[in-house]
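What follows draws every value from the coordinates through simple rules; no lab data is involved. These numbers come from a predicted model, not from an experiment. Cβ atoms are built from the backbone, for glycine too; each structure is taken alone.
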Structure P
Amino acid sequence: MGGIGVAYEDLKSMAGTKAPKFGHFVVEFATPGIGHILKSAGCDFVLFDLEHSGFHFETVKSALRYFEAAQLPAIVRVPSREYHHIARAMDMGAEGMMLPMVGSAAEAREIVRAMKYHPAGGRGVALQVAHDRYRPGAVTEKLAAANRRSTLFCQIETAEGVKNVDEIAATEGVDALWVGHFDLSVSLGIPGQFDHPDFRRAIDRTIEACEKHRKALGRLVPTVAQGIELNAAGFDFICYSGDVWVLHDALADAMTRLREGVRTGRS
């Protein structure tokens with residue numbers, strides 16, 4: 001069993017501190033036990049993907065109940081910046097919202113408008129549904145509570161986003177930035193070259209913007225060593241690998257060692 005880290009009240013409180021938060025990326029296994037498995041393993045949060053996974057909103061609605069049952073805060077990455085993607089995920093109970101390829105402060109403001117209720121935004125009102133756990137209550141209190149709870153992660157993964165990163169980080173309603181490293185390297189014209197000076201400058205610029213505006217910063221990491229290295233550099237949301245790759249790598253390692261052990265007669 002994994003060790004349990006700092007106890008956070010919710011995702012918003014996580015984004016309000018630069019203390020390290022560790023999570024996992026779910027792109028394949030939206031099973032009823034997934035929340036409890038990740039919580040038992042020591043995760044502080046989960047990043048649930050709709051951009052590349054093929055999950056539909058019915059799956060999101062169920063998965064969010066699994067995460068709620070395990071008291072594991074969930075960030076939902078929707079496939080686009082379209083209002084209907086953002087508002088539907090929020091209505092289904094997404095605590096955190098991640099948006100891909102945010103390129104400007106104007107785009108960030110439109111996302112905030114779609115996420116937040118009046119007076120902070122223009123999201124259509126639906127009450128006593130999944131996001132407020134089907135409970136009755138005063139309308140003004142419900143809207144204020146939903147606005148306080150919702151936590152926005154803007155992905156910086158284009159050259160435009162890096163150019164405008166300071167303005168994006170300064171936008172009211174943006175709680176955190178998140179580097180999409182593969183897409184960023186492609187947008188910079190250096191696919192997969194994460195040691196390239198242009199990529200390193202883009203990362204430094206993003207870190208500086210988050211430090212200046214006191215915003216959280218996250219990234220997906222494939223190894224523990226890289227997670228430790230990036231935390232030291234200024235990243236505080238460290239999302240370790242994804243469900244597919246963890247299963248694949250652990251199983252591939254076991255299969256290799258089993259075959260070698262049987263062949264040589266060693267355990």
Structure Q
Amino acid sequence: MTMNTTANATAISVEHLHVSYNGVEAIRDVSFELDAGNLVGIIGPNGAGKSTLLKALLHLIPRDRGEIAFLGRPIRELRQRIAYVPQRSEIDWHFPITVVDTVLLGTYPQLGWFRRPGKRQRDWAADCLEQVGMADFRNRQIGELSGGQQQRVFLARALAQQPELFFLDEPFVGVDLVSEQTIVQILKEQQARGKTIVVVHHDLSKANDYFNKLLLINRELVGFGEVDEVFRPEVMSQAYRGEFSFMRELGVSI
């Protein structure tokens with residue numbers, strides 16, 4: 001069963017979020033509201049708190065203070081409708097699990113306690129693998145795949161969950177061009193279906209092509225809105241400071 005959302009519904013609401021590690025402030029007073037049906041890139045310099053923000057939103061790390069709501073509700077009430085794809089470096093690729101069984105894990109939130117996937121779930125997992133171009137690898141051990149293939153499998157697991165909101169942490173790091181293009185295409189297809197997608201992203205040269213909104217941070221919120229509103233020198237320079245001129249020398253067009 002799919003939750004009914006509209007493009008005008010508030011998918012994510014954040015008020016005065018603060019996060020610290022060992023007494024050092026990592027996220028300072030971040031507030032924003034995101035409507036459903038957007039594909040958002042979280043951007044900012046190294047160490048800006050991009051992944052920290054994502055994990056704090058999902059309650060994967062503790063926050064000092066702040067209010068977070070998804071579709072007007074706390075995360076505990078609809079966690080099964082939220083899919084998270086972590087950074088590849090955080091996953092144990094030696095774990096003895098096949099590709100298809102990895103994707104099947106995405107069906108568990110819909111099954112409830114003590115139920116195991118049946119034919120319907122296996123057919124759906126196969127369909128999700130087909131969507132990401134990994135059907136031929138269904139019986140491979142997940143650690144035998146390339147970085148791009150692994151990322152596509154984890155996206156298939158997220159699709160299998162049939163979520164309303166997707167959160168992806170640096171999904172394009174260490175992947176091949178074909179995998180990157182496949183992932184972007186699928187995310188845009190999900191956006192067209194009204195899903196809300198938030199992506200931690202580092203490659204500024206592709207931000208304009210991949211997202212319709214950007215959230216720019218450097219510990220605090222620097223800019224949030226349409227790509228053209230955020231991707232401007234006077235806004236970007238507030239986050240990148242000394243790095244900004246260096247980025248331009250590298251040919252990053254902003």
With helix-only ellipticity at 222 nm (-39500 (n - 2.57) for each DSSP H run of 4 or more, over all residues; to 500) derived from the coordinates and found to be -13500, which of P, Q does the value describe? P
If relative contact order in percent (Cα under 8 Å, 6 or more apart) computes to 26, which of P, Q did it come from? Q
A value of 18.3, 57 was computed for Rg and Dmax of the Cα atoms in Å; which of P, Q is the source structure? Q
Structure (P, Q) behind the derived value 13.6 of mean count of other Cβ atoms within 10 Å over residues 52-59: P
Given 15.2 for mean count of other Cβ atoms within 10 Å over residues 68-75, calculated: source structure among P, Q: Q
